[in-house]
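So, here come the structures, one by one.
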Structure 1
Amino acid sequence: MKLTDLKGIGDKTAKLLNKLSVYTAEDLVRLYPRSYDICGKPVLVSEIPGHTGDSLIAVDAVVAKTPALKRVRNLQILTVTLKDEKGGLLKATWFNMPYLLGSLKLGYRYIFRGRPVFRNGDWVMEQPALYTMEGYSSQIGIMQPIYPLTKGLSNKIVSKAMQQALDVKELVQELLPEELRRSNELAEINFAMRAIHFPKDMNDYEAARKRLVFDEFFFFMLNVRRMKESNSRQPNLSRIVDDARTDEFIKKLPYELTNAQKRTWQEVSSDMNGERLMNRLVQGDVGSGKTIIAVLALMNTVYAGYQGAMMVPTEVLARQQYDDICAMFEKYGININVSLLIGSMTAAAKKKERQRIASGEAGIVIGTHALIQASVEYANLGLVVTDEQHRFGVHQRESLTQKGSSVHTLVMSATPIPRTLAIIIYGDLDISVMNELPSSRLPIKNAVVGTDYRPNAYRFIENQVQAGHQAYVICPMVEAREDGDVMEDGRGDTFANTNMHATLENVVDYTTMLKKNLPSSINVEYLHGKMKPAVKDEIMERFHSGQTQVLVSTTVIEVGVNVPNATVMLIENADRFGLAQLHQLRGRVGRGAYQSYCIFVGTSNAKKENMDRLGILRESNDGFRIAEEDLKLRGPGDFFGIRQSGDMQFTIGDIYKDANLLKAASDAAAAIIENDPDLEDDANAGLRMYFDRTDNKGDVVL
């Protein structure tokens, strides 16, 4: 069903929805709410101090003075003084809403819903929603969905379109076997789809979310299990033995491999010369030295007469890996040709590199998704390395291995996942854990502070820059807009921030402010995921080269270039992120020989328990310990408010707070594949239908 078949959705609105990857009505219903607006019971003005932690407050008050309307430059400002039965006073202000003047009558009671702040001895509420007593009473307790938005698209438009799409009978087909639904107490899919958008109450919401999270995990695990079954039957027809030239290269390195690196390299080299094709995950903390393991594997592959390919998630990272490997080979006299293939290259450059790859002249190929395009042919592909695995889908990884006849797979990940979850998530892979940092790495010094520490932090950044170093500043938002703050997650996707009581920083305004607080000699730039790839690359290159000393960014730099000269990471609103992602961000510093620092700044009104949680990061730089603590602390989680982004990239599920559902889905997928590997039973007809739709075109992103 086309979007334009829905009333109120024209070509312009459809194009805006396309920016959110919504192209059909079926896509639309899977645009899940980021949070919900729930109207609570009204409070008196005198009761406001006890409710300032709430997102929005409804205040029951009487108009005490005749409203006043005045013009200040281009603004029409409407103000009114309100009072409650106990004499408490509240000032309400609206900008460019003069029509409200006729609705506010002296001596009448209304409900004013907004976010009160205490300013100059008075409680003030700006732009509150205005309700009659009767009108508001009908809204209490109703959960109104708040959707991801893009500029020009309102929540009201999306909500109306969603209502229409959900009215289409059986829009979403039930695919799960009935027994599986029954044994796991899962709601019917169309009920779940409607209830996740417009729940009648919290029970409906919880039942809907449980079903949708289970589905997301279950179908992902089915893909993983099918791959594992396929992998277990693949003999190693590309035997890659350990070459003496690789051993000599290891001896020439200016450092000794850590014990964890030695153990992992032994496991990788044994796999590549074993009876079955290698399918191994190297899970290493930030800075543990995973890249050298990949380089050694690629060298052995070329020396054995095969080609090796390394796929990374960003063009910036691809270029850096290419430059680093080329420089390393030149320094140590390694005669292996390396090729770079990325989307932004000119057509002529791509054609030249494709010819080098097809002829076998290029022994090692570094690139992004460009490596799996149909036009790229390999002479004799023997090894595929995927870096930052959680950025790629199962089928993307598979697509690259299918470029050869018998291809080993080495997956690299710096995302610290508890081993108990890693065994489930990466069920098709053997796992090597690198939990040891090189002795040359100085531990990062950490501080957890409030907003009043900012002036000190800016002076510290200034001193570090004057000493010749660089700094990152992380903000959760891209920009601030009248229709809500625009948040950005680790993939560069944006969504609305509806946790209105939190004052969250954005890269655009923060950069302007920081330039005023730092000497003009310090070059400050900003970066976010909505920029064009070429622009992002230019900005990162200037930072990498040292032309830019301070980079203000969203979490898009979570997977970024290696800048050994960066010694300071300042993370604003740190209490709004998961611990594992904060640790991943922190890993952008401490990559050189210099002492590095990470400053975690809490939100202006951060809860004490959230600031206490950050204490774990202050005390430890061990990503695996932090991941385990994150798993314990997330518990059932809080779906409302800012998404804990960056963790495994599921749409609605969270591997931490939904760990029990992840295990249940994994067990269910394993049982089905074990009992009916080809999904031939009638009960699994829906699962066959799913794979008919997704094989060769769909993907499950991890």
Structure 2
Amino acid sequence: MNKNIKIIGKEILFPVLNSYSQVFFSTSKVLAVFLVFISFFDYGAGIGGLIAVAIANLLAHYLGYNAYFLKSGLYGFNSLLVGLGIGLAFQPSPELYVLVAISSITCFFLTIVFQGVLGKYGLPFLSIPFLVAIWIVGLSGGELTALNISERGIYTYNELFGLGGHTMVRLYNWLEALVGSSFIRIYFYSLGAIFFQKGLLAGIIISLGLLIYSRITFVLSILGYSVSYLFYILVGIEFNSLSYTFIGFNYILTAVALGGYYLIPGRISYAWIIILLPSVVLITISTQHFFQVFHISPYSLPFNMVVLMFLYALKLREKRPGGLLETPVQLGNPEKNLYLQSGNLKRFPARFPVAASLPFFGEWEVSQGHNGEITHKGAWRNAWDFIITDKNGKQFKGSGDFPEDYFCFGKAITAPSDGTVMEVVNSIPDNIIGDVDTKNNWGNTVILKHSDYIFSKLSHLKYHSVEVKEGDRVKQGQLLGKCGNSGRSPYPHLHFQFQTTPYIGSPTIDYPLGHYLLKGDKYTFETFSNPQKGQVVANPVKNELLAKVLHFIPGQRISGEFLVETIKTGTRIHKSNFNWNVNTDVFNSTYLESEEDGSLAYLYNNGNLHYFTNFTGKKETPLYWFFLTLFKVPLGFLPNSKIRDQVPVNMMFGGILKFLQDFIAPVFLFLKVDYTLEIKKAGDILSSGDVKMISEITKKVAGRQLDKYDFAITIKENGVFEIDILFNEFKIQMTCRNE
């Protein structure tokens, strides 16, 4: 029985509800309930919308279209809007609902077509299918003689009395008296108009639904509306016209789409809303005049035009500024998009598509960094010089009179990332110590192409040591040549830089190294960062046991035991067994799924690091604690290595603190969750044996510690995870094993 209820919910009810909330780019069931409720304020519209969305979802299901898009409501929301619009325009009758059904079918296939056409360019179809379908009906309206134009809304008090008697009439009068400001009234009218409702109450209920669902969406709706209002005043357009044209929802939807859904919410996305909304206003005014000729409304055309224009323009960028990022994976909630991205920006930033390693083995010191004192200046300022030093800081043995005296001379130089060899110089003799070759400035050099706009250059290589030729494909870590003393090099060292063109002498670009270990009291794992002068750095060396057990393969099954007890008394509070399955979704993202509660832990493994990227479902469950324990684990270490990261705020905070944080999250984060992981036992963990680590999570409010969680992890040679977790007064013990 319970299984059947779950199936009905997932396959029938969820697609319908999500079709309603998808109008606001959401899959929130709470918001959907609000929207279904207000859609029936005009019963003709409510019935028409429900019939239309049911037909669209049934078509998608029985014709075999994508189950993910069906469940998320993407196949149904355009038909829903068409059903609402037609249901509002005509008096209820059998003929009306036949028209709704036909229009819904038409709109559904338009949705499939526009999904295919715009999807080729990575663009959403928005409400374009709705526009085409509703215009078809609108232009045909004069010929539909069997249908009667709706008279609802003319005798407002009679209709209110019919809905709820004197109570509804008094509520209506109270709201009208309460909301005296035309600015606020038109805001609520505009919100209600998104669902073809004309009263204040519909807009108020939608605004409450938005506030509960997402504080960022709520703020964006006000921001979009307010910016448009100011522009109306600035250029002298009569703003009160929005109270009866109901076209103001274009401003709200544009702000929500660009400010929190298709772009990561932030100061820059908010600024672009302010810049773009005057264009939406002008398009709205002009299209209203144009469509009046045909006696139809432009509806959401201005919103569609500006959003698609801007998103398409962003697709054509050669570079992606850090403050204006498209949402990589849509989570259906602006806060989740923001909190996830704020943690992942330093993990795998979209603006750094090449994760380069250090181009050598062992520990090297940065003798000259970016904006160096000697040669790294002007257009060539973003480069590094590397040498090898001993424990006393010397870079040579003996007197250092010969290149062979220098520790780095003759050492292997490797490819920082996969690529193609674009240019090779291999015939320049090495200098004697103290001399330089200014004629052949860069000396023996290899230039690699890693992407269309990312090239690396490795210079001052040893005479006749280069092992590759132009056109060769190389893999990360592959031998290129040996460190030498050729060119403008008074002593042996490696010059390394990134550039955007494949030529010797090209200007440098400020592009970070993907992952490296920084030597200090402990080795710190750095991600997408620039080593500084005097720092000693090294590449992590992969641990085979870590690489094996953290390589989760779809179809794999994991089982284990979970025990919770008090620290002081050892009283057992909870004990259970669990089972997880490894799967992939439609985006080819790998995740662990709990058989017991359906929780999902998304992960990413690039061969160098294991990351958990997101968690959905019930917290305080075995999978949730596993997600936190191994939130980020490099697959290679040196002794005493330590890494740091940040867990997304929404994974650890809730209640009033997160509610307040949501309002200002795009501008400032006062909540923070720090994560650290390090090797627990001394010695070289790269040798055979168990791997022991400790990790720690600290919740902070305005920089002050609120809670602390301690994790101890032992990974056995047979691949079994043993995890101990201490927090507050509780201790959790977990054992996980592959079946």
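Which structure, out of 1, 2, was distance in nm of label points 7 Å out along Cα→Cβ at positions 141 and 469 derived from, given a value of 7.5?
That value comes from structure 2.
A follow-up question, please. Taking relative contact order in percent (Cα under 8 Å, 6 or more apart) from the coordinates of each of 1, 2, which one would give 14?
It was calculated from structure 1.
Follow-up. Quick one: semi-axes √(5λ) of the Cα gyration tensor in Å came out at 48, 32, 22 when computed from one of 1, 2, so which one is it?
1
Upon calculation of distance in nm of label points 7 Å out along Cα→Cβ at positions 13 and 629 from the atomic coordinates, which of the structures 1, 2 produces 3.5?
Considering all the candidates, the number was obtained from 2.
Laboratory data are not the source of any read-out in this text; all were calculated from the coordinates shown. Just so it is clear, the model here is predicted, and its values are computed rather than measured. Cβ atoms are built from the backbone, for glycine too; each structure is taken alone.
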